[in-house]
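These are the structures, in C-alpha cells.
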Structure P
Amino acid sequence: MSNNEPVRIAMWSGPRNISTAMMRSWGNRPDTFVCDEPLYAHYLFATAREHPGAAEVIANGETDWRKVIARLTGDVPNGKRVFYQKQMTHHLLPRIEREWLGSVTNCFLIRDPREVIASYIKKNNDPTLEDIGFVQQAEIFDWVRANTGSIPPVIDARDILENPRKILGLLCAAIGVEFMDSMLSWAPGLRETDGIWAKHWYGEVETSTSFREPSGRAPEPVPERLQDVHRRSGECYDRLYRYRLR
C-alpha cells in the first residue's frame, strides 16, 4: 500500500470491550483522525432505545445513516492519512446497506463475553443478546469475509492488555500501516473527538494513560437470567477467536 494512500479503519466491537482505549491508542498517532461511534445517533433515533443521554446524542449527531456512510468513506478529516472509526456492531442495523464495508478496512475487536456481561450490567442490569453485539459482530465478519475473499484482522482484548506492543504491531502489519510507539500511551482526560456520551460511559478510560494489564481476578459469574445470552454470545466469540492475531 502506498504511503500516501488513505487507510480507513472500521474497528468493529461490542460495548465494554476496551474500544475507547483502542481509540485513544490510534488517536495518539500524528497521522490519524479518530471518529467515535458515528452510527450511534442513527441507532438511537431508529430504535428509541433508552440509553443515558439518548436525546442529547440524537440532537448532536447525524441520524441519516447515508450521510454518515458518505463521511466515513470520503476524505480523511484534517488532512490525515489514517481514519480510525470506532464502530459498535449493534449500531449497524439491518436497514443499513452493507456495500460500503468494501470501502473500508474492517477489523474486529473481541472480548470474552463473560467479561463483557460483567462490565455491562454495571450500566444496564438486563441486557439483551442484541445489546452486547456478538451476533452482529459475527454477521459483519461473515459479510466481510464473503465479499472480500479474505479473513479480516481479529484482535482479542486480553491479548492486547497482556502485550499491546506485539498485538498492535501485528494489527498494523496486517492493515499496511507502520506501528508507532505513540500508540502505547496517551495523556489522561477526555478528547474533542469523544462522543457527547463520554460523560456517561468513559469514566474509567478518562483516567487511563495506557492499556491496563488484566487484573488477574476471575470475572463475576454470569447471572442465571443471562445464561442464554452468554451461551449464544460465546458461540459467536469462539468463531472469531480462532482467527485472532497472535
Structure Q
Amino acid sequence: MTLRLAMWSGPRNISTAMMRAWENRPDCAVSDEPLYAAYLAQTGLDHPGRADILAQGETDWRKVVDALQGPAPEAKPIWYQKHMTHHLLPHMAVDWIHGLTNVLLIRAPDQVVESYLKARADVAPEDIGLLQQVTLFEAISAQQGRPPVVIDADDFLQQPGAYLRALCQHLGIAFMPSMLSWPSGPRSSDGIWAPHWYDAVWRSTGFEAWRPRQPQLSGQGLAVAKACAPAYERLYEARLRLT
C-alpha cells in the first residue's frame, strides 16, 4: 500500500529542501506543487514563469486530484507530495485530502514575508499560506479525530536529523541517513518554475545551517506578518516537539 505523504507549506519555507530529502530515499517518489497550474489558471495571478507553468501543468484541479489518488510514480511505496496550502482555492473540494497522510510545515510569518518580498513586489495575507494552514489543520483534526503533525522550520533546522527520525517513526517507516544530504543541482522532478525560485536549493547539498533571524519589515509587509501571526501561533502551539 502506498504511503501518500502530503507536506502542506506556504512559500519561502524549507519545503523544497524537504522534498530533496525525501527524493533522496530510493523508495520514494515526489511531486512538486501539483496544484500550481490550476491555482494560476483560476486566480489569473502573474507569477514568474506563468506561461510555462500553464502550458506544462494540469489546470483542471479535479484531474490533479484524480492523479494524486492514482498509482504512485514508478510504483514507489512512498509518494511525497509537496503542496502549497494557498493553492487550495475556496471552490476546490478537500475531501480527498483525508485519504492522505498530512503534515504541516510552518515558518514564522515575518521570515516568510521578508523572503517573499525579495522575489515579489507585494504580498497579501492569503499569499503566504498560514491562514489556509489553520483551516486545513482544523479540518483534518475534526475529520480524523487527531491533529496532523506540525513541524516548525526553525525547530527543524536546528535538529534536522532528529526531526526526520521522529517523523519517520510517526509514519511507521525506517529513517534513512541519505535524507540528510543530496547532490547539488536541478532535478527532473522540479517544477518548471524552479529557475525563478530554487537557486538556493540547487546550490545546496543538505539543509541549511540554522541561524537566528530578525526581519525588519515595514508598511505592507509588516501588516501582512501581523495579520498572519495568530494563525502561526495557533499552529506553533501544536507543533511536534522532541523530548
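Here, each number is a calculation from the coordinates, and none is a lab measurement. Nothing here was measured: the structure is a model prediction, and the numbers come from that model. Cβ atoms are built from the backbone, for glycine too; each structure is taken alone.
One of P, Q was used to compute distance in nm of label points 7 Å out along Cα→Cβ at positions 68 and 156, and the result was 1.7. Which label is that? The read-out was computed on structure Q.
If FRET efficiency 1/(1 + (r/R0)^6) of positions 116 and 172 (r between Cβ atoms, R0 = 30 Å, to 0.05) computes to 0.30, which of P, Q did it come from? So the calculation was done on Q. Calculating Rg/Rh (Cα atoms, Kirkwood Rh), for residues 132-187 alone for structures P, Q picks out Q as the one with the greatest value. Where does the value 3.1 come from, among P, Q, when distance in nm of label points 7 Å out along Cα→Cβ at positions 4 and 28 is the thing being computed? Of the structures listed, the value fits P.
Here mean count of other Cβ atoms within 10 Å over residues 140-147 has been calculated and equals 11.9, so which of P, Q was it run on? Attributed to the structure labelled Q.
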